[in-house]
Structures are given as C-alpha cells and as structure tokens.
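What follows draws every value from the coordinates through simple rules; no lab data is involved. Keep in mind it's a predicted model, so treat the numbers as computed, not measured. Cβ atoms are built from the backbone, for glycine too; each structure is taken alone.
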Structure P
Amino acid sequence: MSGEPERRTRPRAITILAWLFIAVGAAGILKDVWPLATPQAGQQIAKLKAEGLADLGLAWTSRLLAVIGGAFLLRGFNWARWLLVAWMAFHIWISALHSPMQLLLHCVIFAGAGCLLFHRQSSAYFRNRTA
C-alpha cells in the first residue's frame with residue numbers, strides 16, 4: 001500500500017454517453033449555425049427570426065448544456081451526471097407537449113441513459129474519483 005488513493009478507470013458506458021451528449025449538443029448548434037456561412041445565410045437568418053429569439057436562446061442553451069454536461073462527465077465530475085439527468089427530464093417534458101411517440105422515445109432514452117449513469121460501476125467511479 002503506497003498510501004495513494006486508488007485511481008479508477010472511467011466505465012466505458014460513461015465515456016460513450018459523454019461523447020453522445022457532446023455530439024448531440026454540438027450537432028444541434030451546428031445545424032443552426034452552419035447555414036449562416038453559406039450563400040443562403042439570409043434565408044437561415046429569416047428562419048431563425050421566425051422561430052423567435054426566446055425559443056432559439058432556449059434551444060441553444062439546452063444544446064450547450066448537453067456539451068458542457070458531456071465534457072465534464074468525461075472529466076469525472078459527479079454534478080455533470082445530475083446536469084444530464086435534468087437535461088433529459090427537460091426533454092421529456094418538452095416531448096410531452098408534442099406527440100406521444102416523441103414522449104415514449106425520450107422516456108426510453110432517459111431510462112437507458114439514467115441506468116448507465118447510475119449503474120453500480122458508474123456510481124463507484126464518481127464516488128471514488130480523485131482530482
């Protein structure tokens with residue numbers, strides 16, 4: 001025993017989920033921003049204005065939180081798990097305002113991701129993480 005705390009390796013499921021959240025958030029932002037660099041930028045700006053700045057701000061904030069949550073999940077911060085759970089719960093609430101199929105799909109995704117985020121191995125990793 002060297003007296004140093006045991007360093008645990010990050011569970012593969014956490015790595016995959018983290019990168020998935022980063023990819024989903026980044027793709028959502030790019031979907032709106034990328035067309036601004038094309039010749040059809042004027043059409044994209046009109047479309048974004050039509051959606052409303054409040055809705056757009058909420059959507060981009062949500063996407064940015066997915067990227068932040070994923071990045072800090074990779075770094076092993078426990079609060080990032082809770083941020084992503086809140087992010088998923090928000091999406092369930094939003095999907096409830098749309099179609100039953102979207103609600104079902106988001107519930108299934110939430111259940112799977114939640115199980116992986118709070119699986120015994122994942123919880124042990126976050127509990128024993130050393131900075």
Structure Q
Amino acid sequence: MNLLLDTHVLVWALASPEKLGSRCRTMLRSTDNTLFVATISAMELAQLAWARRLSFRGTLESWFRRGCESLDVKILDIDLPTALLTYSLPGEFHKDPVDRFLVAAAIQHGFALMTADERILAYPSVMARDARK
C-alpha cells in the first residue's frame with residue numbers, strides 16, 4: 001500500500017514514536033508499504049520552525065533529509081492536478097490549506113493518508129488510516 005504521511009506523523013515517527021499506535025508503527029516498518037511525504041509538509045515544518053513552535057537538531061533541511069532517509073520515505077512533489085484539486089474537493093472539508101493539499105494528494109494518487117487528524121479521518125472522500133491505532 002502507498003501511504004502518504006501527514007506532517008505530524010512524520011514528526012512523531014522520527015521524534016516521538018510512542019505517539020504512534022502499534023498498527024501504525026507496523027505499517028510504517030512493513031516492506032509491503034511505500035511511504036511518501038509531500039513537499040508541502042516541509043513547508044509546514046518550516047513555518048512551525050519560523051514561528052518557534054518546533055525546533056530541530058541541526059537545520060530543518062538536514063533533519064528532514066535524514067529523517068526521510070531513515071524511514072525510506074519518498075518525496076511527493078506538488079503537481080498541477082493535485083494543486084487544482086486542493087480547492088475542488090468533493091463534499092465539505094475544512095479550510096486548512098496543508099490539510100486540503102494532503103487530502104487532494106492522497107485522492108489524486110490513490111494513496112492512504114496516515115494521520116491522527118479527526119477532521120481528515122472523518123472525511124469520507126479520502127482513504128485515511130488512524131496513526132493512533
């Protein structure tokens with residue numbers, strides 16, 4: 001299965017794995033799954049560092065690259081179809097632009113979105129997996 005990691009799932013996997021449920025940890029370690037992180041998650045982490053809500057050992061870039069390498073995560077770049085879908089999602093969804101993009105990317109690419117975000121987990125148009133389980 002292709003799994004797109006929500007930004008907080010990437011952070012938890014690297015810095016606080018105890019926050020992840022046992023099923024999630026198993027899915028992240030399984031060679032049957034391919035893990036992805038969207039470039040927009042790097043932007044979200046940069047914003048959080050800029051606002052001093054998160055800090056990283058070394059630079060964000062080195063932390064991000066080392067973390068993705070250690071988890072064998074592939075980078076999912078922003079593409080035009082996903083960008084266009086971000087504000088054309090079916091049904092009702094909240095306004096957070098990063099969440100909208102992650103949901104759009106999961107839909108566009110047929111990925112499951114690994115998250116603990118209740119709003120995403122409740123959104124019926126995306127295949128989501130609860131990172132807390």
Point to revise | Test item: distance in nm of label points 7 Å out along Cα→Cβ at positions 31 and 47 calculated as 3.8, pick one of P, Q | key: Q
Practice item. Using the calculated result 3.1 for distance in nm of label points 7 Å out along Cα→Cβ at positions 15 and 87, pick out the matching structure from P, Q. Key: Q
**Study point:** Computed 1.7 for distance in nm of label points 7 Å out along Cα→Cβ at positions 23 and 119 - originating structure among P, Q
**Key:** P
Review point. P, Q: which one has FRET efficiency 1/(1 + (r/R0)^6) of positions 55 and 95 (r between Cβ atoms, R0 = 25 Å, to 0.05), as calculated, at 0.35?
Key: Q
Practice item. Out of P, Q, choose the structure whose coordinates give Kirkwood radius over Cα pairs in Å equal to 14.9 when calculated. Key: Q
**Study point:** Entry that produces -14000 once helix-only ellipticity at 222 nm (-39500 (n - 2.57) for each DSSP H run of 4 or more, over all residues; to 500) is calculated, selected from P, Q
**Key:** Q
